[in-house]
Structure I
Amino acid sequence: MRFNRYTPALLLVIIILLIPIGHSLTFNQETNSITQTIRNIPYYYVDNNLSNVDSSGDKGTHSNFTAQQYGPDSIEDTLTEESIGESKTTLIDACSFEGTFPPSGWTETPSDSCWERRNNQAYDGSYSASFDGLGGGRSGDLATSSMNCSDASAIYVDFWYRDDDLDADEFLLQYYDGSGWITVSDLGSTTQEDQWLHFQEKVTDSQYFHSNFAVRWSAINVANKKEGWIDYVTIKKEVGTSNYELDLEVQWTNVDYTEANEQICIYGGTMSAENIEVEVWNGSAWHNLCTDLSSGWNNITVSSYMTSSTFTIRFKGGTETTDATQDYWNIDVTLLHVWT
């Protein structure tokens, strides 16, 4: 072949015809060289966590699912196991003091209306239980009915309260342990006054697991122009042994599934001691892709499972029976990487 001034251009045309679609070429006239640049490879970030392909429902929680949809950037979604196996019984159901005061089975000590049903403040409904100070100070207690918690593995205490100028040691929350009252919280010590505050506690101390557990609010030496309120009281007991499980689906709905190479890529952060598995839905059953995600990139070939534009995986705890420890795992990003 004779070379002349048209030869570089002719060679360029020939190479362009031979190069696969999806690549690009750059010709440098000064050096008569050609640079080949492969096209950007498509990445599909996970679409949603709303699927339920196996009709079993999720177990566990996401802290921030959207964190999996971009990055990696150290903004993470924490997957936390859910307690399965125990049952909860409601003992006091959202008491908001709308009826007879004190409510049936509750006790007020002394019985001289130190505690009363008032409508000057209410978190829920029109009324709340209120203690209003007097002169140099007065005291009084409001206690729930006795509740049989002898079979409990946990007790959940939940209510709203409000503080108007009360000081520390003037507004106490107490639990009955079968022989006496134990102070568990000083509600008057809060600096967030003149607003409704939410108290929630999961009680796991076995000294309260007896047949006459009760909750009491104790006002102590409350002076004039000081007042406290409680409202919307809910108390539940949990019976049985906790077993922590994780089963969270995530899904893609518009994936190019015709490429020669298809991988799922998951960037893990801090991981609990328990394994976290990844499984893929093949249309009728789950198949394991990974027995334990590690910190950093986890890249897994999924070509045999990508048969449509919808692709679903789930995160699964490695220990799903007699698991008494609640574990969590941080996921920075989850995406599909496809190319030819």
Structure II
Amino acid sequence: MNKKAHLQKQLLAWFDAHRRVMPWRAAKGKTPDPYHVWLSEIMLQQTTVAAVGPYFLKFVKKWPTVEKLAAAGLDDVLAAWAGLGYYARARNLHKCAGAVVKEFGGKFPDTEEDLIKLPGIGPYTAAAISSIAFNRPAVAVDGNVERVVSRFFAIEEPLPQSKDNIRAQAARLAKDNPRSSDFTQGFMELGATVCTPKKPKCASCPWQKSCAAHRLGIAEDLPRKARKKQKPVRYGRVFWIENKSGEFLIEKRAGKGLYEGLYQLPTTDWTNDAKARRKNHDKRLRFKRLGADVRHSFTHFDLLLEIWTARAGAAFKPGKARFVSAGDLENYALPSLMRKVVKMCLHSKTA
């Protein structure tokens, strides 16, 4: 048996013994459901396994098939997604479901070439679905696999410059494997549970004896990463407008871009200038500033919002906005930033 085949055998034996039970993962010896694999892979992008579990179960209960999801309203899908973040994923999820039904009769294609043409599916996701759901010889390289490969080969070039080398080395390890689905999952699982970012559990690793970084004593130092640039800060105001019933005003965000199609509390534009003049939401109302501001971090910038509150009288007309109670929020796609503001404002009333 050659070295590559031996390494594959070691990883598969380890995975057979240690595979975690996950809501979307097929039981040992069972055929994976492509709908479950696709849904989980989209949800897991930039999100943890622990966070995704409840959302996955909620989705498959509400929409047990891709046809059901395709027939759902986008607002319902966004509302069910609320809290997972990166809402473009939810919009593309809905578009992708429609495309699978329309173009493929409700059956997911099994090749990377066809999968990558679908909305919201990039090279990694196409490889993961093709390999895990259909046992195709595809190489899905996520952050966990990057870490395992960087350490196994002691690749000291920092990310992201080393990505092409890592992908090539991962492909060599995975090549000619009849159990591609299990190998792909095992590769990811090894990084998630053993070859962890800090304090890797090298004694539990099936590849310990072959790992160059372990042999050199530098496993915890890899993968190296280029220094991140400091994120810019944006500033603005967000408005808590409450009626006499204790309901507060929300509106649907218009236009393209961040939070497109989601609900929010009224807010000003977010600018790079902390001292830029900003008007309150409605000159008919008397606003006062809440003692606390809200801070939130996005991928490319940090945000600092002043919270301003006002009481709306009976004559106030909300226009296209609407008053809702805290108990109504589960029916609206309100992003985590806005839920944070709601929580702070409700707490200020009881403090």
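Annotations
- At a computed -12500 (helix-only ellipticity at 222 nm (-39500 (n - 2.57) for each DSSP H run of 4 or more, over all residues; to 500)), which of I, II: II
- When distance in nm of label points 7 Å out along Cα→Cβ at positions 230 and 254 is calculated for each of I, II, the greatest value falls to I.
- For distance in nm of label points 7 Å out along Cα→Cβ at positions 182 and 326, the highest value in the series I, II is held by structure II.
- The greatest value of relative contact order in percent (Cα under 8 Å, 6 or more apart) among structures I, II is that of I.
- Parent structure of the calculated result 45, 25, 17, given that semi-axes √(5λ) of the Cα gyration tensor in Å is the read-out and I, II the choices: II
Read-outs: derived from the displayed coordinates by stated rules, not from any lab. Only a predicted model underlies this, so the values are computations on that prediction, with no experimental measurement involved. Cβ atoms are built from the backbone, for glycine too; each structure is taken alone.
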